[in-house]
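Laboratory data are not the source of any read-out in this text; all were calculated from the coordinates shown. Note that the structure is predicted; figures quoted are calculated from it, not measured. Cβ atoms are built from the backbone, for glycine too; each structure is taken alone.
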Structure P
C-alpha cells in the first residue's frame, strides 16, 4: 500500500536510551549480530550516540547519557515479561521493538537466544481468533513471534509474517478515551 502524502521508504532509525553503552554493544552486536555502523561521542561529555544496522538500510540507535534518570517499568517500558503480567506503558513511551525475521526461523532463533542465556517467551502465533494467539498456525495467523528483553529491560520481538495483509485486516474502528 503506497503512501500518497510522503515518500517514506522505511525506518531510518529508532533512537532509544541505554544505561551502559558497552553492555548495549555487546548485546546488539555480539549476541544479535547487528553491525555497529556509527559511533558518536556527544559534545561536552553529554554521552554517546551509537547506531546498529538492523537490515534493509534501517538502523537502531542508542543514546547513553551519564546523568539520565533510571527507567521506570510500567511507564518507560513494560513492567512484566510477556505472558507474566501487564504490558501497559505510558503514553508516548516505547512498548517494544519488533525485528522482522523469516517465520520459519522463529523456533531456531528462540533456541539460539535460550542457549545464550536469554529468557524467551513461548512462540506466539498471532491470529484473528478471540484469544488473538493460538498454539498452532491457522488460516488467520498473520505473524509468529517470540519476545525477549535487552539488558535494560527493553522488550524486543522477533516477528515473522506468515501471510500478506489485505484490506480485510483493517476491520477495527479507532477508539479514544472519550468513547
Structure Q
C-alpha cells in the first residue's frame, strides 16, 4: 500500500488553526528551523497566518520583496494532524533564484525521520506543474542530509553549492524536471 494515500495536501484554513498553533510551538520548543512556512515563525496568531497565506496567492496582495506563493499543510488523514508544511513559490525574485528556490518545507520535529518529507514533496509536484512550471529549484542547507535525500528521491539533480551571505550558510541547489 502506498503510504502517501494516508495524507492530503490542503491549503491552510481555520479548521486547522489550533494545530497550526501547536505546529509552530513545537518548532519553537525544539529550537528548530521553520523553512517554507512563510511568516509563521513570527506570527503567533494562526488566523493571521492563514489570512496571510491566502493573500500570498494573489499577486495584488503580495508583500514587497516577496513573490506569489501557495502554502500547503500536509495532513495525516487518520488523526487530521499536520505533519508538515510546504510552500510553492510561483516564480523567482533575486533571492529565490539564488538561494531559496520554488519550494520550501518543514516537517514537524516529532514527525521527522518517517519519510513524510519525501511524500510531501512528491505530492506537491503536480501543483507546481499546474502552475505552468516545467522544472523547479529546490535548495537545502549544505549538510542537511535528510533534506538532500528528500530532494534526490524526487528527481532532484544537483547543480551547485552557493554561499548565502545574509545567514552565513552554504546552500545546495537541485533542479527537478516536471
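Comparing P, Q, where is distance in nm of label points 7 Å out along Cα→Cβ at positions 63 and 95 highest? Mind dumping the intermediate values first?
Numbers: P: 2.4; Q: 0.9.
Top value of distance in nm of label points 7 Å out along Cα→Cβ at positions 63 and 95 goes to structure P.
Work out which structure the value 4.1 belongs to, where distance in nm of label points 7 Å out along Cα→Cβ at positions 7 and 151 was derived from one of P, Q. Kindly include the intermediate steps, with their values, before the conclusion.
Values: P: 4.1; Q: 1.8.
It must be structure P, since only it matches.
Suppose you compute FRET efficiency 1/(1 + (r/R0)^6) of positions 79 and 135 (r between Cβ atoms, R0 = 41 Å, to 0.05) for every structure in P, Q: which one lands on 0.95?
Values: P: 0.95; Q: 0.70.
Only structure P yields this read-out.
If helix-only ellipticity at 222 nm (-39500 (n - 2.57) for each DSSP H run of 4 or more, over all residues; to 500) is calculated from each of P, Q, which structure is the one that comes out at -8000? Could you put the intermediate results ahead of the total?
Working: P: -2000; Q: -8000.
It was calculated from structure Q.
Given that volume of the Cα convex hull per residue in Å³, for residues 23-118 alone, derived from a single structure, equals 142, which label among P, Q identifies that structure? Don't jump to the answer; show the numbers that get you there.
Details: P: 142; Q: 113.
That value comes from structure P.
Of the structures labelled P, Q, which one yields 1, 8, 18, 22, 22, 18, 9, 2, 0 when P(r) over Cα pairs in 5 Å bins from 0, in percent is computed from its coordinates?
On the way: P: 1, 7, 13, 17, 19, 18, 12, 8, 4, 1, 0, 0; Q: 1, 8, 18, 22, 22, 18, 9, 2, 0.
Checking each candidate, the match is Q.
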